[in-house]
Structure 1
Amino acid sequence: MTGGVCWVLSNGRAGTVNQCLGLAEAVGFSITVKEVRPRALWRWLPPRLWPWALRSLGPESDPIEEPWPDLVIACGRSTEAIAVAIRRAAAKEDQTTFTVYLQRPSHNTEQFDLLAPPLHDQVTGSNVIATLGALHRVTPELLAADAEKFAALVAPLPRPLIAVLVGGTGNAYRMTETAARNLGQQLAALSRDQDMGLAITVSRRTGVKNTAALRAELADIPSVIWDDEGDNPYFGFLGLADAIIVTADSISMVSEACATGKPVYVAEIPGGSAKFERFHEGLRSKGLTRRFAGDIELWSASPLDDTARVAAAVRERLASIAAPR
């Protein structure tokens, strides 16, 4: 099945939207991003209890109306009920909208055509394809293009080049100045002892004080630190790196790093949860990541290909239903 129309339901969060876009791009349909912003009443309810879900959307939302698409991809609490409602509305018109949800749902799994949640979410069912990590937009073409774009930025640095992806405080982890200093000291020692260059990105969750603490520890180290000024070299650093260090707090960043097929080390920061430990243990058991303890070995790694695997399953199942409208 080719030439179909896909709606990506967006809750405005880059982490979830990029998962949906990565899958949509891999499927190959024409993509329309639909912003969905439910009104206050619905935001307080579990998605499975939303009454008149298509009426829940506030003025900041995009129209959700006919003609219904061939494919809907959703990820995130505020998009779940809308995906289910679109599927039902299309069915009432004797149309088929194939729905894919990328997290653990509040609804019964049978309300979707396919679910592709991470394995650590522990979702089971005949229409479930569990992934080791989060889906993403990383492709060899993207990495090559951004590597060329940002090559000059890291050209003065010694090789091997280590990309360092620094996250921060979230639901399960907390970035502190002490943690940032400790990471900076480890990275400085790594660079000195193994003559490695460092290409570092930080996120908004890192925090200004923590970024300053990290930068202070690396003041005399051959490194580049991007902190939200100018174009984001994140994918360029992934493409240019010989190995990658990523903090443990971001499932998306760890998954994107593993998709490169390069050695990936995970640096701990304070916090954690059973869910995150299942995620990290799953990757370590497959040889995709190792714990960062201060040194780096350049081993032969294979790329994590969850996005391509799920996209193939979507195309296969879509091929068995009606042709695109």
Structure 2
Amino acid sequence: MQSYLDFEKPVADLEAKIAELKSLAQTDQAVSIDEEVNRLGARADEALVEIYKKLTPWQKTQVARHPQRPHFSDYVAALITEWTPLAGDRKFGEDAALQAGFGRFNGEPIAVLGQEKGNSTETRLKHNFGMANPEGYRKAVRIMEMADRFSIPVLSFVDTAGAYPGIGAEERGQAEAIARSTEKSLELGVPNLAVIIGEGGSGGAIAIATASRVLMLENAIYSVISPEAGASILFRDAARAQDMATAQKITAQDLLGFKVIDGIIAEPAGGAHRHPRAVIDATGAAIAAFLKEFEGRSRLEVREHRREKFLAIGTNL
């Protein structure tokens, strides 16, 4: 069942009428509904295109958080063969929020990292809604070190509201773990690509998004803090999250202008949650282009390119 966002109400109403007509046709075979269904379907498609042409930053935030948006596990299932997940940080334990392992992309070996939010109550609880503990980031460092040792490129799928802020996480060195993961991402001698597929929240995202190339899906967001938390701090009012989202410049289009990201992967009208296969295929094409671009580069060239990329952020302001 399709889940609608508040601003999608015109589309929801039209598609509800279509469903009602189809239900009526099932009970009365003599009723011909094809013409009316086609007409309403065309109107719904037009409304969807118009709505998604002019999404506000807050509406993009809602789209990025849509529960039916494809998650890490969906991208891995569709794009990575011989997927072998690895568990544990060899220091404390396993963290299910941050998944990591090795597989093959188009037949070539690749290391894959990413936050998994889950798609049901059970899996969301299991993966802690994609909010990783320190052991998750230490596991990421372990996988990146292995990839670097064997000259295997690293691919990250970023989708988190932020690292888990619990007492236990802080006691076990959450900030230090994030810093170490960011440091390891920067010093890799192999190319690494980060794709922000939903939310890119705070240091929890940066820890695995400090890459040779950073791409964002068209309706994803990337920010130092969530709009709600930012509004609570700056405006003393979480209800002003919409204002905060606009002020933060968290959309892919804004961040491309600041050189924080390197490219945008287009989403069809209606977002990735309506067209998961098309978006995953487009992401796969972007990954293939990235790997081809960096093929044959020396370790020194890869590091120097990454260094220059991050030094150039904001230089055109």
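Have a look at 1, 2 and say which one yields -11000 for helix-only ellipticity at 222 nm (-39500 (n - 2.57) for each DSSP H run of 4 or more, over all residues; to 500), as calculated. Label of the originating structure: 1. Which one of 1, 2 has distance in nm of label points 7 Å out along Cα→Cβ at positions 16 and 296, as calculated from the coordinates, equal to 3.4? The structure behind it is 1. Of structures 1, 2, the largest value of mean count of other Cβ atoms within 10 Å over residues 136-143 belongs to 2. A value of 2.3 was derived for distance in nm of label points 7 Å out along Cα→Cβ at positions 24 and 304; which structure in 1, 2 was it taken from? Derived from 1, not from the others. Structures 1, 2 were shown, and distance in nm of label points 7 Å out along Cα→Cβ at positions 56 and 224 at 4.3 was computed from 1. The maximum of Rg/Rh (Cα atoms, Kirkwood Rh), for residues 112-207 alone over structures 1, 2, that is, the highest value, falls on 1.
Each of structures 1, 2 was scored by mean count of other Cβ atoms within 10 Å over residues 192-199; the highest score is held by 2.
None of the figures in this text is laboratory data; all of them are computed from the coordinates on show. These numbers were taken from a predicted model, which means no experiment stands behind them. Cβ atoms are built from the backbone, for glycine too; each structure is taken alone.
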